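Heads up, there are several structures right after this.
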Structure 1
Amino acid sequence: MISVAALDQRLRRVVEGASQDVRVLGEVGGFRLHASGHAYFTLKDEREDACIDCVMYKTASPRARKLLADGARVVLIGRATVYVPRGKLQFSVSDVRPAGRGALLEALERLKQKLAGEGVFAAERKRALPVDPAVIGVVTSGSGAAIHDIVTVSYRRGAPRILLARATVQGPGAAQSMARALDQLARVPEVEVVILGRGGGSAEDLSAFNDEALVRKVASFPVPVVSAVGHEVDVTLTDLAADARAATPSQAAEMLVADRMERRMQLRHLYIRIARATRAAIERRRAVVDRLARSIGSPADVLAARQQKLDELTSKLERAQERATSRRKEELAELERRLAARHPRAVIAGARAATGTLEVRLVAAERRRVERLRTTLGRHAARLDALSPLGVLARGYAIATTASGRAVRDAKEVAVGEAITVRVHEGQIRAEVTAVLESAPDAGGGDNG
């Protein structure tokens, strides 16, 4: 018979002897760095359902510790051992080699890129949080610390109504449970904003907040959503899709609920500032009124001065009116004198006197003009009679014209057999050319044609 401790020691020696400096390939999960400096995590098999707890003591290389992160695919160098106080099988890591990204981390990254490409995380899609909401919906575990922190902070700062929709926030079915809780709150029209979160945890504990269906529901929720998973190191996809992110549930409550004491102080400060500003404004207005009053002076003195000015203007107006009346009288008298001179009787009498003289002069001038015109007319008539073709015809001459009416001046202008017209002093003669003779001078110096 042996003790439990002896059995654990024996198992430890067997395990360590069989796994000295072994290399193990797997994916890191549940990574936790303790305050002591030791790192604890789980190494998962990517192809089979298998895992082993691992520990890396603070004495290991800091470079190796930097390679450890949730989802990282690594090669661990160390040995298997048994932790005697708990009889726990674990792998003690002495060194780490990178082996690429883990399958879970790669899948999460692909989903993140897909949703980002669809605009699910776009900043312009996010809505502003309501100011001092009356009803706040909360999706979290009913027994966790998150709802306690939210209620405590909210009631300490103000008096909103907290409407809890209980949901599983960890493990299988957690994402579906939170989605159903969001659907319940969506049917309550009084809800103005929703807090979705939990009280922290490892990366594995927060994996439900990376579910695609839950992320899409958060992005399309009818009211703003605050994601508060209580984990500042890792950012979940719901943090990116939500309208705002809080590091803890308590911070989410502080973001939504205004502090009553702080608001009272702000109102007090505003009241003091308004009172001071009002008093200062009144003093400025009073100073302006006093300055105006001094510049204006006594109302009686102002009225008396205005009355004196009115008296002076009245006197000036009366004198100007008298001068204008006098000028108008003089102008009227001048017009009357001019009008009398242009009276119809006087005008007619003067016209009659002038008309007699003008009539005698007009008759004499007309007679002289008629005599001059008669003499000129006789002279022109004699000259015209001397130049008239009729006078020539009266002396025995004749004018021959062609059928077109053109006067014949040369015998060559007509042909034998052509009809011509001969104009004599009295009448005309129709003739036909029988011969064209050359001109020959006669004894009297005339021409025979």
Structure 2
Amino acid sequence: MDAVTEFLGSISGFVWGPVMLALLLGTGVYLTAGLRGMPIRRIGYGFRQLFRGRHAGKDDRGDITPFQALATALSATIGTGNIAGVATAIALGGPGAIFWMWLTALVGMATKYSEAVLAVRYREVDERGRYVGGPMYYIKNGMGAKWKWLGAAFALFAMIAAFGIGNTVQANSVADVLESNLAIPDWATGLVLAALVFVVIIGGIRRIAHLAEYLVPSMAILYVGFALVIILLNITDVPAALAQIVSDAFTGTAATGGFAGAAVWAAIRFGVARGIFSNEAGLGSAPIAHAAAQTNDPVRQGTIAMLGTFIDTIIICTMTALVIVLSGVWETGESGAALTSAAFAQSLGGGNWVVTGGLVLFAFTTIVAWSYYGERSAEYLFGVKVIKPYRYVWVGALFIGAIANLELIWLVADILNALMAIPNLIALIALSGTVFAITREYFARAENRETKA
């Protein structure tokens, strides 16, 4: 078993090494340049479209509102990456890692935008009359029949990877935090979690989206609100904290035990890696949710989708990072969720419960959203007949995840996530001309309407 773990660990280290990080970041840079910085320049426009997207137009086709589509995508990305991932990046790469997380998010907005544009442009209607889409569909319908194998490869990797990143790993995290803080047995957590998830996912995307529409904004606002209280209590130290993040990005700072983070490369490596882990830009998961949006315009949904990366990393991850840096506990040797919990506890009475509650809620919404991603991938491969069996297997896996040792599953999930990204990145680059063209046409029409008005 040790030999298998070591072998999988070496594979995971390779597939998430400099080459993959360069591909993910490079694709974002390329798309940002091709879009002439539109996602960054049009953030305000995206928020206006999001506000309007709370209700769909009477002629818009789809299953859920544009706002619900973003909430569903956010429910999958806002999770352990925002709490444990940020802390790990700082512990291993120093405060400077956060600067590189920001950079990854800014170019990742173009990636998320392009994914959603292609998802809506090339989506289909399945046998049940539901709108389905994502990388497997824009590979098949956009790149042509000879590339169907690449779409099938993405669907296979996503279907299996979902049981890691979106199921067992999340269930295990919830079980661990509840056992540590409240002495709740892992098996009890597994049973309750499985039951709650079943009630939601048995209703399909509309019930998932309805839950996400209300729960995701609420939990994000609560978490950010507590973080803002801590930041305001230490407001005079915030400029110094921000200056340290920026300066350390280019000079490097010794972090955990002084053995990591001493070089600028460590800040870059862990900042980029954890940024991508948090917002999932380039993995190809979010466009599966956006494909179900009630809209007739791919660009409009794309401007809403790009906000997911901004909200996840620029807002929520930054809140976590500032609390950790302001508290000073990042130099104590702690890492992951334990470091974030220690930072909140030191800065605010009972702050550790904020982290505990956040982890449980974030993990729950991640499980629900990833069930949809995995289900759509399975449907692409096997048809609608697989949907109900997949849901039952998904619920059963939650109980196993809560009570099992997941070291091997973590490694397999990491590998499969990287394998998911490769077909998606190939498609994004191959179809980038389509994204650029319809984006120019959309905003040219918008400018003409404004001129006539």
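Read the figures in this text as sums done on the coordinates, not as results from a lab. In this text the structure is predicted, and so the values were computed from the model without any measurement. Cβ atoms are built from the backbone, for glycine too; each structure is taken alone.
Some points to look at:
- Structure (1, 2) behind the derived value -24500 of helix-only ellipticity at 222 nm (-39500 (n - 2.57) for each DSSP H run of 4 or more, over all residues; to 500): 2
- Read-out semi-axes √(5λ) of the Cα gyration tensor in Å, for residues 207-374 alone, computed value 111, 44, 10, structure in 1, 2: 1
- Mean count of other Cβ atoms within 10 Å over residues 303-310 from the coordinates reads 10.2; which among 1, 2: 1
- Taking relative contact order in percent (Cα under 8 Å, 6 or more apart) as the criterion, the top-ranked structure out of 1, 2 is 2, with the highest value.
- Read-out FRET efficiency 1/(1 + (r/R0)^6) of positions 167 and 415 (r between Cβ atoms, R0 = 35 Å, to 0.05), computed value 0.00, structure in 1, 2: 1
- For mean count of other Cβ atoms within 10 Å over residues 143-150, the highest value in the series 1, 2 is held by structure 1.
- A value of 1.4 for distance in nm of label points 7 Å out along Cα→Cβ at positions 279 and 311, calculated from one of 1, 2, originates in structure 2.
- For semi-axes √(5λ) of the Cα gyration tensor in Å computed as 32, 26, 22, the structure of 1, 2 it came from: 2
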